[in-house]
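Engineer: Please go over the structures that come below.
Taken together, the values in this text are just the output of simple stated rules run on the coordinates, not laboratory data. Quick caveat: nothing in here was measured; it's all calculated off a predicted structure. Cβ atoms are built from the backbone, for glycine too; each structure is taken alone.
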Structure I
Amino acid sequence: MMVEEAVSGTSLLKKLRRTERRKKIEAVGLITPLFVLMLIFYFIPIGLMLYKSIDNSQMREIMPHTARAIEHWSGKGLPDEPVYTAIVEDMKVAYPNRTLAKAGRRLNFDLVGFHSLLSKTGRKLRKLKGPPYKEALIKLDKKWGDPRYWTVLQRGLKNTTLIYLLATLDLRYDDKNNITHVPDEQAIYVSIIGRTIYISIFVTVLCLVIGFPFAYIMANATTRVRNLMMIGLMLVFWTSLLVRTLSWILVLQNKGVVNSILMWAGLISQPLDLVFNRIGVYIAMTHVLLPFMVLPLFSVMSGIPSYYVRAARSLGATSIVAFFRVYVPQTKPGIGAGCLMVFIQALGYYITPALVGGPKDQMLSYFVAFFVNERVNWSMASALGLMLLLITGSLYLILGKHVSITNIKLN
């Protein structure tokens, strides 16, 4: 009897383990397509973007002989004859293939004048007599006798580089390969990053100030009023971002609706500058991003029982004290989620500041687009994108520590 019970118990345990194993396999099977989809269309592109900010392999493809020869140069004085011979051989191949200009643009980012040096030398390669080429190159252009250019070339022919990441922080390499600050007249990116963060924070605060009472009224209104408010809120998503931004230009311009009403009412004697400046950026971005603040707040507020505040008031608290000491703390997950959503999207805004802002109101995404479309410098654009990613990740870690965003329940 005891043997049969033992066998039966062992068999039951095996069946239980088999069932649990099957459930785990089914669960893995369910999430695998989603994981593969995110891997292909999310994680891999982001990883390639991040690597592009330090990738320098194209230079070694254009100048393979020079890359191998200059590795052994000590960095003192001028390189030996084999390095000069190697760069001439590489230029003889790269100039007809029109790849020498790419190398020139890349090196010119590190030291202005390198692009013109390579272009000039490439055009006059046929006139060079040699080997040896060292004296001939220096006679052709004195820059070939300047150790700074060879230092930049040696640094530029490595597989990876930090010059783009350093540039986003207004840093660079000096002639001795030490990291130093760029001159004040060239220091722009730290201020641009600061401007981007400042505008994003200001818009987030505006959305919170406007969105909190709006969500509170909507959560405590009747069904009819709530539906009407929700429809009005959703109207933002029913029109194109470009159309919404252009509409604000028409509303805020000197002869627009706002200035016309204010002048008709006698409140102002001349039109206010409300567009193509920071004010226009704040207004347009707040209008576009407001729903992303209201929806998380409304979701949390609609789940807060009304008797909490009534209980606080019955215990002697005033309406204001009950609201701020009992009601508001329960909305922290909605505040955290709304602020995070608004701030992250505001960081990457491009169209709205570009259209309604002035030259001093452009954000970091504008310069990402500039390096992609105008300069065709994907490495610098990737480095700026990495800065945006780091700012976003840092904010999420900070908010996730102090606000329980995961507690939010969507209705």
Structure II
Amino acid sequence: LLNRSTFLHALEVVVSQVVRGEGKYALLLVEPDHYQRLLQDFGLDSADALIAALAGRLAETLPPGTTAARFGERSFGVLLKGDHAHTAEISERIREAFASHVFNVGDRSAAITASVGGVQIGEKIASVGQVLNRASECLQSVAALGGNRCELFDPGAVDRAEEERVQNWIDLMHQALESNGFVLHFQPAVSLQGEPGEFYESFLRLENNGELVAPHIFLDIAEENGMLDALDRWVVKRSIEVVGERLRAGHDTRLLVKVSPPSFADDRLLKVIEEQLAAHGVPGDRIWLEAQEAKVFTHLRQAQAFLAGASKLGCRMGLEKFGSGLDSFQLLAHFKPDFLKIDRSFTEDQAKMTEHQQKIRDIAERARADGMQTIAEYVQDAATMSFLFSAGVDYVQGFFLAPPAATMTYDFS
């Protein structure tokens, strides 16, 4: 067997090869279980002979040409060439070779088991330090469970688990789109200027095993996998259905509905809006579409075309998270929304409300001058609402008034 320094040099070479894509390798650390008790049984004077017997058993178990070393006082290091399946096979072979053998040292003999901890070297585990740490962690974990086990860390397995998790969410969203597994919740937006009627914002939820999942759990996955436009169409279709039901029940209801950039360049959403408005007898101005300021800025031409199409249908179009950009007012020279929803950062932190008050006034003043209405979200208390009224903001929403709920029961009177 090699000594520790020579083995570490060999490990450095192998790690470099893996980084360059030149082969697959793994590091194993092997250690006899209950070593201190073994020393007591065999005697301290037999320690070297015991290690030699263990090393001999390990060497005869490994495939020919395998690099191995005495790595520590009682541990051995093994460099294996091959994939995770091969590494797992050799690890189990080593464990079984120790467990099935009777070790003779002088005039004493004993059955000795071993713990095996290892790591498959990969792009995410691509430094000598990381490789050694992962292998040591696996070895310690096995020893803590009593030994006579193998534990391998495979970075690829982590990737595969993540891929499986993502695919499960994709499948769940597709099923929800096909079988109405999504639901909407509604949060009231209250007029500070006395405008009549009901005004809510719709929020998407996903039903999963009897529980409702908030959108921040799955929207990033939907975006990365090209599903946002399909979700937009479902939300808009259902929102118009709800408004139609409310109108037939005698409620003058408007709904705020979020739309995403993939829908700007896809005329399917505008067709859905046109068809559903007609099918449910809903005037276009009952649907207020909102898109994030930053997304409109980076998809300006497509957003302009979508705004024009939505306006022809009578819908209102606005910018949410307004004021979060470096030059939000500059965007208004190229994109003419019907309303602005002020970024939550200006209202959710009560301690910073004072320093944000002038910015809120500036937004409200600019909106009035350009014939736009304003909405402030995440309102936390009565004092904030009072200031927003004095600043000329048109609507407020937040948990101080009411959280999103499955039913529209807010008393706007």
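Engineer: Work out which structure the value 2.9 belongs to, where distance in nm of label points 7 Å out along Cα→Cβ at positions 114 and 394 was derived from one of I, II.
Structural biologist: I
Engineer: Assuming 17 is relative contact order in percent (Cα under 8 Å, 6 or more apart) as calculated from a single structure, say which of I, II it is.
Structural biologist: I
Engineer: The value 20.3 for Kirkwood radius over Cα pairs in Å, for residues 98-233 alone was derived from one model only; which of I, II is it?
Structural biologist: II
Engineer: Given -14500 as the derived value for helix-only ellipticity at 222 nm (-39500 (n - 2.57) for each DSSP H run of 4 or more, over all residues; to 500), which of the supplied structures I, II does it correspond to?
Structural biologist: II
Engineer: Please compute volume of the Cα convex hull per residue in Å³ for structures I, II and give me the label with the greatest value. Provide the component values of the computation, followed by the final result.
Structural biologist: Numbers: I: 300; II: 216.
Across I, II, volume of the Cα convex hull per residue in Å³ peaks for I.
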